[in-house]
1. Given a computed value of 0 for helix-only ellipticity at 222 nm (-39500 (n - 2.57) for each DSSP H run of 4 or more, over all residues; to 500), which structure among I, II does it belong to?
2. When relative contact order in percent (Cα under 8 Å, 6 or more apart) is calculated for each of the structures I, II, which structure yields the highest value?
3. In terms of FRET efficiency 1/(1 + (r/R0)^6) of positions 38 and 78 (r between Cβ atoms, R0 = 30 Å, to 0.05), which of structures I, II is highest?
4. Given 58, 39, 31 as the derived value for Cα extents along the principal axes in Å, which of the supplied structures I, II does it correspond to?
5. Ranked on mean count of other Cβ atoms within 10 Å over residues 22-29, which label among I, II comes first with the largest value?
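Read the figures in this text as sums done on the coordinates, not as results from a lab. Since we're looking at a predicted model, the values are computed, not measured. Cβ atoms are built from the backbone, for glycine too; each structure is taken alone.
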Structure I
Amino acid sequence: MEASMAHWTSTGVAPPVAVEAVAASYRSDPDSAADAAARLKQLCASRAATDPPGVLAREYGWAPTLVLEAIRAGGLSPGGHGRRLFGDLAVVSVMSGRWEDADRILQFAQGNLPEEDQDSLMLLRAQVLSELGRHTEARDLILDALSRKPDDVATRWAHARILAAAGQWDEARDAYRDLVASADVDGGALRRIEQEIAELVGEVDSRESSSDES
């Protein structure tokens, strides 16, 4: 761990909060680690709109991996901070384009957190698996979540997105239409859902046109 920290701090690009998150994990300080991970996510998000994933990976993306190393080594028991800590670390990995790292973090969290803390992380892991092209695993996770929360808007929305990513156009369209018809969807979410439906229709039309031309 000391060698890894020395490398990143010597580059001059490691934000202090990233170093703090890792150091707190190795000190077995869950409060500081969770707070630092939250600030690391905010910092990374503020840069995500302007900086490519490669820059974010160099400056931030290494920290979640080292935090996970600390947890696996037994240096930190997240306790009640687990859902927030693992979720924030995974989001930093996602924004940094380090999808495999995000999957490892979330897989570990699924096996080491109480069941009641796993639902939101399960949705995030399904998104990560979908991005990695592991569509069957992503769909299985979402179906498991739906079996327990069939009316949850976030879970149903994630299901629609994963069906679309897997190329299951008809099923995705039906899932989106059910969401639009739901009384539980607020105005802001409804506009985003309608935009995603438009993008889905455009994708299907484009593929059908390409197929006809060939």
Structure II
Amino acid sequence: MNFICDVCESDKDGKRQIPSPNGQKCVYPIDNCADEDDEYQEFNGTWECSECLSGRFWNRSKKACQQCSEIDDLCTICSSEDGVGVCDQCVGGSMPDVEKDKCIPRIKNCASAPLPSQPEGLAITPPVIVNNVITVQSTYYCDDCYEGFFWDQDSSTCAQCSIFQCVDCSSDNQCLRCNTGLMVSPDGRSCIPKIKDPKCAVPFNQQPKGLTQVEN
């Protein structure tokens, strides 16, 4: 049978102490923790904070309530999942990434996900797994950019179509629709005038549908 300590005295400097989970020693309360002493959670023989003060998260490895900026300088609201900090909200036009371990820029010109609501509305790429190990983490992307923009995977942005007179494109060098009076060239790389010859039986407003492609 072992004795346990139910109440601890303050230390020599007057700082309050509380019994450890097993009652075998006296320990200091957790700084910056919103919990009362009797709300602490026990983990592997030590006390853990279930809710840190605003702007902080419980770091199990450090055994402390740390500031959100420890996750990312732009992170202002955070929490703890299994003793690891996750960012819930960022500032400066940024948002938490899929893993919530850093802040990333919001995606501009995305029709399916307006800036203020992101990351809601954004699509997520699946992770790349090799030999049961994740080699590339999931990321956000826009599956519907505004007209005149396309999703550029290299820059992770809705990039503007660069083809002259092109108003909708699927990539930087593939136009889908041109301005009025123009049509997409056979290779999709430029906008060319529609055929206005009255002898052409294909209606002007239907072109290039119905036209025959010939080799130059």
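1. II
2. Top value of relative contact order in percent (Cα under 8 Å, 6 or more apart) goes to structure I.
3. I
4. The read-out comes from structure I.
5. For this comparison of mean count of other Cβ atoms within 10 Å over residues 22-29, the top structure is I.
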